[in-house]
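Taken together, the values in this text are just the output of simple stated rules run on the coordinates, not laboratory data. Just so you know, these numbers come straight off a predicted model, no measurement behind them. Cβ atoms are built from the backbone, for glycine too; each structure is taken alone.
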Structure I
């Protein structure tokens, strides 16, 4: 059950990071995204593609555009399935556009 527990924790940490960002609490938001990064690494041994998906979400939340692109690409190369695949493809386009602007 470790895999299920880690998956639930990582997804919850990402959602908490996003929720606190919307509420304007950048400190709490950052803390939850950092926690999601750590926990996604623990998930990697059981499900690497899902670990990369959630790690990408957390890195994107932290503003690490290059890191998010890297793990999102890795997730796509590991046969990430629908609906997450579509989300990642859209995120990659958005993040690449951000890099071009800079």
Structure II
């Protein structure tokens, strides 16, 4: 079990680094580049069962497609960083992060 936990820790650390790098792009990077980077994060998160992160990425993709950028995207990325850092992989966590996205969307 320790090996699996350590592997998940390494995946979460890699995802966190990628989210940090995307955050650095959020002000100057074109939306299509941010979306491509998010797709790589989504694929890795999904492959490792980090479904709350996938949930947030879907909401973030929608925000980008609506034309959101800059500071607004930083807020979405903060939710994504929380989802990655939580290490949660269950339906309740999915629902909590989906609710956070709904609040962000409305707010």
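Thinking of I, II, which structure, once relative contact order in percent (Cα under 8 Å, 6 or more apart) is computed, gives back 32? Let's see the in-between values first.
On the way: I: 21; II: 32.
Structure II accounts for this read-out.
Tell me which structure, out of I, II, gives 0.60 once FRET efficiency 1/(1 + (r/R0)^6) of positions 30 and 78 (r between Cβ atoms, R0 = 30 Å, to 0.05) is calculated. Walk me through the intermediate numbers first.
On the way: I: 0.60; II: 0.90.
Source structure for this number: I.
By the measure mean count of other Cβ atoms within 10 Å over residues 22-29, tell me the structure among I, II with the highest figure. Largest value of mean count of other Cβ atoms within 10 Å over residues 22-29: II.
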